[in-house]
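Colleague: Alright, structures below, take your time with them.
Where a number appears in this text, it was derived from the coordinates with a stated rule and is not lab data. If you're wondering where the values come from, they're calculated on a predicted model, not measured in any experiment. Cβ atoms are built from the backbone, for glycine too; each structure is taken alone.
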Structure P
């Protein structure tokens, strides 16, 4: 057994004892790269981030403007539907709840769901209450470093598990979109790419809702 494998097994046993390892998940010490389609080219001069739908006013921000938003940091465990989990990961970026609380986004009372829109037409859906919870972030950094292109640079949605907050909805990692370009606020739920392909609409990690 290699030292890396021994370390991985020690971490796995520890988080299992702590009740942090969801059913049929295994610890990884490396961050796997999984996505559909090619990695998009980022141009800060043309990149923008949009919000539309059930909002008072559609908004559009440049990359420079987006980086002026208030920032936050989260320590979370993340769980991929393919069976790997990473623990105590640090994500930095922008909270959607902060954008709403500070008036950058004004949602209508009819808004109940959010569809994340990303490059190449990719999308994934979440209930509004989940997007506004403490364990969802529009991330630009991972573990103190700018996101790499293969992990979603310049912006990705991230959802995970926070120690001591078991009441938060804890979904599989695909429920945060890489290469994110906008949020569509909806009255009714709308399936995204993998949800239309047969993945579970909620994706609860503790109920092992992998597929519909």
Structure Q
């Protein structure tokens, strides 16, 4: 194995509650947690949109509020240590549906920008399938050279489309029963378990 590709939200940092509360505010209180989690059963950018103008305005408001909140997020010391260990043996990347702007704010504020070879967010492409293909082509990777660590069913499905082995974490946006539907390689319940699974393979 040559590379580990991480999702950000729910994996590197638990942003679920923050994201839900922002979406709840934007929706005027008309959003249950189950409805919110359902957004991530597939590619979030492919959900059915009734009012495109409202969707665009809501999205802009979400990112504005989120980026402000991201300025205050501190990376967990254990996560940071584990990422540093992994970076000694593998190339590390992020493929996220979040904005690169937000992720760069996070890593710059935590003085941890060096750890990832590339951070690919929504600005690069709205499809994670296309972002996987980009990495494969640029770095001459085959699917079996990589493992993808994520916390949502939608991401597992996109990983499956390009043949990437997925380690799903059940401490993020989706719980074990939902993650199992995508048939990931492994489901783990802590960042330490990610290390164990990767070092075995």
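Colleague: For structures P, Q, calculate Kirkwood radius over Cα pairs in Å, for residues 7-102 alone and state which one comes out highest.
Modeller: Answer by largest value of Kirkwood radius over Cα pairs in Å, for residues 7-102 alone: P.
Colleague: Figure out for me which of the structures P, Q the number 1.00 belongs to, where FRET efficiency 1/(1 + (r/R0)^6) of positions 111 and 159 (r between Cβ atoms, R0 = 35 Å, to 0.05) was derived from the coordinates.
Modeller: Label of the originating structure: P.
Colleague: Here helix-only ellipticity at 222 nm (-39500 (n - 2.57) for each DSSP H run of 4 or more, over all residues; to 500) was calculated and came to -13500; which of the structures P, Q was it taken from?
Modeller: Q
Colleague: Among P, Q, considering only distance in nm of label points 7 Å out along Cα→Cβ at positions 119 and 183, which has the greatest calculated value?
Modeller: Q
Colleague: Please compute relative contact order in percent (Cα under 8 Å, 6 or more apart) for structures P, Q and give me the label with the greatest value.
Modeller: If we compare relative contact order in percent (Cα under 8 Å, 6 or more apart) over P, Q, the biggest value is for Q.
Colleague: Which of the displayed structures (P, Q) returns the greatest value of distance in nm of label points 7 Å out along Cα→Cβ at positions 71 and 135 on calculation?
Modeller: Q
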